[in-house]
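J.: Below: a set of structures, written as structure tokens.
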Structure P
Amino acid sequence: MLDDGFESFVRALNECNQRGGRMLSVIDLVAAGTIDQALAAYLIAAMRRGVSLLVGANPGGAGKTTVMCALLDFLPGPVRICTVSGRSVLQAARETLQHGSVCYLAHEINNAFYYAYLWGEDARDYFDLVLNGDLIASNLHADTLEQTYEKLCHGSGVSAKALEAVALKIYLRVSRGTGWRTVRQIDTVYEYDQPLWRLDGGRQVQGELVTEEQEASAARLLTELTRRGINRIEEVRRFALAADGGHDDN
């Protein structure tokens, strides 16, 4: 069923939690070095416009779900979240096009029998929602854009056109730091299929999803959240919505 309102929005994000404790926010991820601060401003600005999102990494525990939910926290106020808990949700979505007012959330694109995991026909129908003007957000086990196309298009029959239409594709890198500490970082970001950012090279292009003014506004929001010590996802969302009057930043 469709989630409506602030509490149900945050609840849908918390339902993705696989590790216990609280869900981490973008503020936490910037502090941990998972997301570069300048990149975070761009991603926040993009999400405030209302875009589809796919996060990839092969290892389990890489932080895919955490990054996905931390970014979904910045969707425009009018956008509701609908967790794709079964085929009936997809059928209803095709019959009642939401045109960006709902983000259809799948916990993972994978051939496994877990809650809100999609594969095969369900995955194909799910990605086709993007071509109908709907928003989707999910993650998968893939380290690169090429692996994503191989797994989804060849492995599950997802339309290449639909996959290309997903606005943000983000890939994580997991490495070992000092004292064998696990280091999780955003490795690459694609705007559609155009390389936008690389960990080893920074910004590749300006991108077209957001304007410089929107990105600057997001940077100021990020700075203010950090200054105030606001880092819980519900508090971050409440502050972000108040900052833009509960509407998107178009």
Structure Q
Amino acid sequence: MDQEIIKKFFIFFFILITITVGSSLAWNIRKEYNFVQEMSNNEAKASHERDVLFRRWASMHGGAYVPITEQTPPNPLMSDIPDRDIVTPSGKKLTLMNPAYMNRQIYSMAEADGLLGHLTSLNPIRKENKADVWETNALQQCQRGNYEIKSMETVNGQNYLRVMYALNTEKDCISCHSKQGYKLGDILGGISIAVPIDKYRYISNNHIINVIKIHTIAYFILLLIIFIKYKIAVNEHE
């Protein structure tokens, strides 16, 4: 084997190792980017499933009576319900909270952890439930049969995964929304959830830095081994 063949042989191994290490690095970086998407999706899904389960529980009991406070005043949309407000034998004033009212308070509490939740509709009764631009587009897609819409968005300078889950008209919705023409099973609106993703990106970026370091070290070690083997092979054939 002459030196030219030896040179070509080791060039082949150099290219092979470069492609292998480069491909491994690209795959691992891609995996970390997918980690951000996956964890954000899981958090949004868990939040939505919790909200739906809680909403059904509240609906099953016809709502719940809670003390009237500054944070929980009587719901004006339920003023037509005779026993919306009651007084206990001890004199404590209570008001009936429907599932939607409960969900709004839960979303307000969740904001402390950065998770944004919003009951919204293209035809809301409450002005606070009016859809923003992203939500409007998502709700329009829901009405066309897409029941879960998601995308990475920036909200108030923060990076979020925004997800819209279609909300069907259920039995407990009819009392408030039948006058709008909604029937059971219609798309009433949606539950909009925004999950902050920077916390996952921070973890992912640290993993990527470590992956780059490991691949770089491994690459140069392999190159050193090839170089030493090449020198030995050349010396043996001089």
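J.: Starting from the value 0.55: which structure in P, Q was FRET efficiency 1/(1 + (r/R0)^6) of positions 53 and 205 (r between Cβ atoms, R0 = 35 Å, to 0.05) calculated from?
T.: It traces back to Q.
J.: Could you tell me which structure in P, Q was used to calculate helix-only ellipticity at 222 nm (-39500 (n - 2.57) for each DSSP H run of 4 or more, over all residues; to 500) as -11500?
T.: P
J.: Could you tell me which structure in P, Q was used to calculate P(r) over Cα pairs in 5 Å bins from 0, in percent, for residues 21-76 alone as 4, 19, 30, 28, 15, 4, 0?
T.: Structure P accounts for this read-out.
J.: May I pose another question? State the single structure among P, Q that was used to calculate Cα extents along the principal axes in Å, giving 45, 41, 36.
T.: The correct label is P.
J.: When you work out FRET efficiency 1/(1 + (r/R0)^6) of positions 45 and 109 (r between Cβ atoms, R0 = 25 Å, to 0.05) for each of the structures P, Q, which one comes out largest?
T.: Numbers: P: 0.45; Q: 0.80.
By FRET efficiency 1/(1 + (r/R0)^6) of positions 45 and 109 (r between Cβ atoms, R0 = 25 Å, to 0.05), the leading structure of P, Q is Q.
No lab work stands behind these numbers, since they all come straight from the coordinates. The structure presented is a predicted model; accordingly, all values stated were derived computationally and were not measured. Cβ atoms are built from the backbone, for glycine too; each structure is taken alone.
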